[in-house]
1. For the read-out helix-only ellipticity at 222 nm (-39500 (n - 2.57) for each DSSP H run of 4 or more, over all residues; to 500), a value of -1000 was computed from one structure; give its label from P, Q, R.
2. Using relative contact order in percent (Cα under 8 Å, 6 or more apart), single out the structure from P, Q, R with the greatest value.
3. If you work out distance in nm of label points 7 Å out along Cα→Cβ at positions 176 and 440 for P, Q, R, which one comes out largest?
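Just so it is clear, none of the values below were taken in a lab; they were calculated from the coordinates. Predicted model, so just to flag it, every value in this text is computed and none were measured. Cβ atoms are built from the backbone, for glycine too; each structure is taken alone.
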Structure P
């Protein structure tokens, strides 16, 4: 059948707030033209992130009620630990309150001045934690990943030649780890192939460099491998996921994505010495090693979510839903990342607002207009998020200028997505009216979260 049906029934609902364009113009101005600063009660369709915004299942809610809140040795921790180990086969599992906390612990221990972390593409919090440690993060995205509207099966791959060259130039002793983000969030939610993961592992092993996986969306990436990579057509997603982790020495994960949880994450490792150091830091910053900043009920929900996400009926619906929105936008000639990613649809803001120079942040301009036009909140992933300044305070643009429409899991129905498509198409038809933006105030780190802007 061609019709996409949600592989679940809805048992509980919450109302969507409605407001007018005039009201939204005032709201956005009050929020300093930064959608992150808009109150959620003023948002009609919230596509800012898929992190912690998913709907939990009845089994997860049951787990929340039965979760044990013992300070040490809670049964909920051991359920959580077993679920993580079942997927990763990593013997040391360290819970944290979210993914960036796992990154903070990891890069505090392995980073520092003179160190380099190589990746397909680092996301914002990963890069921030690397740079906070004094190290430098380097993106080595494959060349096809830099062409938003040109389809390719695995546009999230790391460029293997560039990886080898950077190791040769920088020296393996200065590279404490290589990390692959699956799927590649900053690169348009694009998957990484098993072949690319395997070859990356071979290169890393030959130089004694550990390979880590940013596993936020490991299940979605595994399903893409099943769909697109020869030899995996008949392989269960769970088996594919387990193979991915055999090539890695550690992983970080925000359980707020592919575990459907509202909060939580973890660091998983093979290295006993590094794990002990991580637990020591965990105790100082997060909490006891068997809760790591989480309630027992959250650990229980994550354990259940890690099992539920392997359901291939769910994954088929999830991936086809991204295709559905992408195809509706393509039919209207909207420049959109192709093929569709796993957790979001990405608009090519550079082409969408071609009349705006990158110095006027076309992605942010588009994000603001989508809110004003239809109450849709989304996220700029371009030069506002990733841009740097040179010694003359001139903008060094990001590799891509994208706007991410991140779809929360099991939250919105097809009619909501149809509405999103309608709004995007209407804005596209009026794209020449998009106004450039300037930054009025910005923090030193992760500026896109709290920066204040206005129109040029």
Structure Q
């Protein structure tokens, strides 16, 4: 540790850390560093996290000549406040007076002369005599000065969101006056740096492993719902861990026979789905019984690349899939994602799929994505197909009647559109173009149906 640091008994190199540095502004003026104190809060940043600060110099002299006093000269002094942190989420730095008094006071208590803090941001030329303020920058210090903040209401200097090794320039400006009594003026300033919290995370097992674990939670394999729980399981012994060993904290799942629901819970701030989430939900009953509700809220899918057969159910459609928080920005494979193998007559039709959050710019395969679906309407108006190479069997044997699409769909990279619309006999375009087997593989029909330009899609409402 640097000389002058007092080590907290709780500090062990982990964050968050609060660093308090005192500056004394003197004699129009000198700045003196007080002892630096390091405090530690509950540890959340991970082993080996570093947070250190330093100030460029311990004393800054601002000497006014008698002539300068008579001329009400303006002077300033700039310090460099350096912060170095390996904390992944960075740190916040604050500035304030040591107390509620923001005056720059004469050191002789018998002399009551003082400098008032400016009340609003001002340029140097707008300062009234006997006023002072500060300004900041990461490069050269320019711009308006700010009022000196009270201890109870510090100013945020900077909020760094990543690990940094940088310096802040803090400039104190003082406007003198001819009636000043020679001597020292001083005020203690506090600089505080706090490491930002690092969220705890968990990652679910890959899709195959996840579905197998959930499948084994219910020996009857007649689970109807999958939902998040706001509370942990009443009996941890009945729960199974569905997260990876590398997770900061575990994720648990358990089966509640009273409502035929698999619940999951974690104390993690963020729960990520695995990059490979193929078969994740569709195999919960191994296709033996229909699922009612799959609620994906609380599962962060921003890292997922493969969603192959993610909701594939075999014989029956899932009644409702809640996709409100779905992030597909890194997904490359959506093949058979919502596919169903039709089995007899389904009268309890599924709820519409909310695909409005889907970002498909990186998706290369939509093969059989909606094959066999019982959804009568599908809205793909948010889809970007510019990277897609495989559209084969996308709507094969589906019961869909209307597909809502964006104004244009880029299919320049598509190399396989085999049976794209095969047996989608209910499909009708927005201008009345009906399904025909002759055009089942025709990529030209993968667009909005318009007069003189037939297609199988409808303009988004």
Structure R
């Protein structure tokens, strides 16, 4: 087992990793930018190292400074968390070449799944269904138009080298495709250093459901069930739950087996998720694989009883998974709301600033993962999430009611947050029914506009 782990991240996930390490009696090293000097993860780690100014390129994304911090502190392993360098194959390679264990999959696995074209090809070969589209990156406008005519409009243009909505455009006709292709390529090049894009049939009202996977590098690979992630804005998830109100037990078994097969085809090790799109007719398609721990991992923890971050660390240390597929049990229902420092009434405008009062809710079935406190200043340089509220119940109605109570009790003063939005969303009839798709937010805030119009 490791004696000391450097946490190459900040905020809530850094704190989450530190707590898992403490349970395993592993010393921790926090890194921080000058903007995060007073962050809770810095206070609770055994050691801390300042790695630069607030800008991510000069701190949390600066590989040389992270490696230097690990060397100075005498760490044996590096946990990347999520975001920043968590899915950077080069960072994983540098960690290993410098003698540090990267707590995650191998660089080759990250690289292979990070290239969306290669991931699509690999999973198709493994027998997973994929959305009709190009076999690789499109060479130019004429090829894109020809393919779009073949598979039918609308189509979606996606960056081959990344995600998060960057380099992504929907084209509803040929004219729009000719305009959008160049824009998507420019965005992809600026964001990922690679302007390659590919084309897929655009599913107008899809559901986004992901399966949590875990492999130990010794031949064991299991799925831990699914998470419903359809409530999102600009391809960023806002509310997640497990299990999905859509899937039957038989669908969970069959699609879970497909996800495992796909991960086995690359010998996957560590935590990862297989992402699927579900059409209104019940069809499902592989979308992408995320080679890291997910923000929404707590809902899976709540219904399985497993600590996924501890499991990450144990697997990276060479141990076998603590469970087999037959051991996995799902009990109850869990929902997570991402609490962001944003004003949803003004287009989810960021709301950095000092928190003057903070009260976290309590009671049965409520969990709050957060790094903030009264007096903490939310910096403007990073993701706006200030915490995650998770509610668990014996069934979905009980989990929903507990989440409502938790949101009503949660007090964050001094900044705007998305608490009012979450209450609005959870009380919507469509959400109560589980009638969700990825345009739920636009439809909700647009006063009932058709999803097709909201997607345009």
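1. Details: P: -12500; Q: -1000; R: -10000.
So the calculation was done on Q.
2. Values: P: 23; Q: 10; R: 14.
Evaluating relative contact order in percent (Cα under 8 Å, 6 or more apart) on every structure, the highest lands on P.
3. On the way: P: 4.0; Q: 9.4; R: 2.4.
Greatest value across P, Q, R: structure Q.
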